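Where a number appears in this text, it was derived from the coordinates with a stated rule and is not lab data. On a predicted model such as this, the values are computed, not experimentally measured, just so you know. Cβ atoms are built from the backbone, for glycine too; each structure is taken alone.
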Structure I
Amino acid sequence: MNVTQLQKSLEKSDPLPVYLVSGEEGALIDRALELITSRVLSGVGSGAGSAEFALSRLDGGSASAEEVEAAARTASLFGGRRLVVLKNAQLLSPDEQKKLCAYLENPVATATLVLVVRGAGAGSRDPKLSRIAGAAKKFAKAVEKGGGIALDCPRPRAKDLPRLAESLLKEQGLSATREGLYALCEAVGEDMGSLIQAAEKLALYLGEGGRIEESHVAEVVADTRSQSVFALTDAAGEGSLDRALRVLSGMIRDGESPLAVVSHLARHFRSLARVAALNSRGEGVDAIRKRLGLHPFVVKKCLMQSRRLTSRALASHMQALAAADKALKSGGPRGELVLEKLVMTLCGR
């Protein structure tokens, strides 16, 4: 089940006794928690602080399965369901996970227990995340056996973004033209947190029932920082070193995160590589657009920029992007130096 399906489920029926919310995309996990929490606590009495008394927050890094079960079995003082949220459930020891699974398979009906596993879901295939994914898989099996829901929150692929954006806009009572939808996806990139915030901003700007045009995205969402991202990726894609370094300098001065810069560049060069590969197989703009979920303008721009790069050069650039990401996360050289070296490589210097 995904977040959109969860929302529909909560609108139609009462909350279930157990949920597992797991995956790589933190913004979707936060959104799912918000939906479940709001639905469960809406049935709690209206006394001052009653919602807080009905909610228990525990951490798998310090709590035991016995403590989690005890919290779930404790009756709410103000009526309604009790809500227990266990974050970092994957940090429970194997023995504690086994004990908790026994409860998940036979939970009490008067409470809702939500297990949160961040970093990987039951379907994650990254070998580096096998321990977290293994815990999520174990919990998912027990949750479903107990009549609950295992919610998957994977990091979205580029081609899935228009569908996700459309769903978020619908939640806000909005619709969008095709151009407006693609402009929104282009403005926020693959950052689900930014997409959720953008949908909320557009709802405030247009009001319920509004229809989003490309111009609305430019006015409300695509701020100066977003424009700088586009300017940098375009300059790097075109091999314009002077322009790329000038834009990069401004972004660093404005406090842009070096890791975010690498993420934007990596996303752009992945698109270049994918578009170039499909084009080499004889696929045209429309076919590529449908396959990758990109706006026709973006496909044409990628085709133009990829002409200066061989497949070997694109592969080399992806390696450079991965190396820069690793260097920044390891706390090595200053971020500014890492980024400057990366941009020089991407521009062919």
Structure II
Amino acid sequence: MTGSYTATVVGGSGFAGGELCAILADHPDVTLTAVTSRSYENRSLGTVHPNLRDVDLRFTDPTELPSTDLLFAVTPHGVTMERIDTFREAADTVVDLSADFRLPDADAYDEWYDGHDAPALLDEAVYGLPELGREELPGAELIAAGGCNATAVLLGLQPLVEAGHLAADDRVVVDVKVGSSEGGAGGSRAGSHPERSGVVRPYAPTGHRHQAEIEAYLGVQTAFTAHAVDTTRGAAATCHAFVDPVSKRDLWDAYRETYEEEPFVDLVAGGSGVYRYPEPKSVAGTNRVEIGFEVDADAGRVVVFSAIDNLQKGSAGQAVHAANVALGLDETAGLDSRGLHPVGAP
């Protein structure tokens, strides 16, 4: 498919890189022209990603970047900030899928990471979650796609903040359960099938770096814990917000007010049937997020559930959505997958 814009994917051999290539290969307005990989240089995309066997491209040397309209960086933390000048010389718009430009200031990187190599660009970088900052994206030249866990939590809680139900001094406890693909294609013993199969394992009881992202854009301090579970795709967030009394109708009003016009947000809060609340299985393979909520008046809390596909809404799909907005394209271009039902472990 040939589109009006060209795109290069730097780091296309991993799971998020493959997801991004699959989206771009069918994008009506973008032509995927180059995909880089140090490990698989000169080999076809289908060698690594079997769903891309019909894409006539081979992995290229990441040090030899062609001129392009869009460059998507799907690289480990630290690579984009190190190579940002090279990336910007090659492309009009850079979309980074790592954590390199997500946080708003250098102090946050000093606290949560190991500092920052290009702090002067942090003010220019635009957070790439359109539902939270769409007005800043048009014309943006440096976009930082949000982290998958942070994306699920931010989308779940933002309407409470906008409606005034959740304030900076309220208490929020968050638990996120994620599939194995969040760990990337490199893998570790903990992520191998014999060790991962059947688990519900706390892997970040405290101190997860996505907590910094959540607090920066939500404006509310959170207590965050992450569990690894036995699925391939998906992130499911359960958020306990201890707030002043609020009714279920108040919540419906707040969430509809925030998301009524959003093309990728579905509100799933009770009702009948098997899928009464959000779960990753329902959105596997899509750029959608499901959000639900309940009121626990006795405990003085609102329970918010959100579910995404971590490789789509939590990574590649979000990056393409942000690029669509930045370029003035149809927001849903290339992102119209309905997913599959039924599916096994997604």
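What the table below lists for this structure:
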quantity: Computed 0.55 for FRET efficiency 1/(1 + (r/R0)^6) of positions 54 and 150 (r between Cβ atoms, R0 = 35 Å, to 0.05) - originating structure among I, II; calculated: II
quantity: Ranking I, II by FRET efficiency 1/(1 + (r/R0)^6) of positions 14 and 278 (r between Cβ atoms, R0 = 35 Å, to 0.05), the structure that comes out highest; calculated: II
quantity: Structure (I, II) behind the derived value 19.2 of mean count of other Cβ atoms within 10 Å over residues 142-149; calculated: I
quantity: Test item: Rg/Rh (Cα atoms, Kirkwood Rh), for residues 198-237 alone calculated as 1.12, pick one of I, II; calculated: I
quantity: Parent structure of the calculated result 3.3, given that distance in nm of label points 7 Å out along Cα→Cβ at positions 158 and 334 is the read-out and I, II the choices; calculated: I
quantity: With semi-axes √(5λ) of the Cα gyration tensor in Å, for residues 118-261 alone derived as 33, 24, 12, matching label from I, II; calculated: I
quantity: If distance in nm of label points 7 Å out along Cα→Cβ at positions 230 and 302 is computed and equals 3.5, the structure in I, II; calculated: II
quantity: Of the structures I, II, the one that -7500 was derived from, the read-out being helix-only ellipticity at 222 nm (-39500 (n - 2.57) for each DSSP H run of 4 or more, over all residues; to 500); calculated: II
quantity: Test item: mean count of other Cβ atoms within 10 Å over residues 6-13 calculated as 25.4, pick one of I, II; calculated: II
quantity: Winner on mean projected area of the Cα convex hull in nm² once structures I, II are ranked, highest first; calculated: I
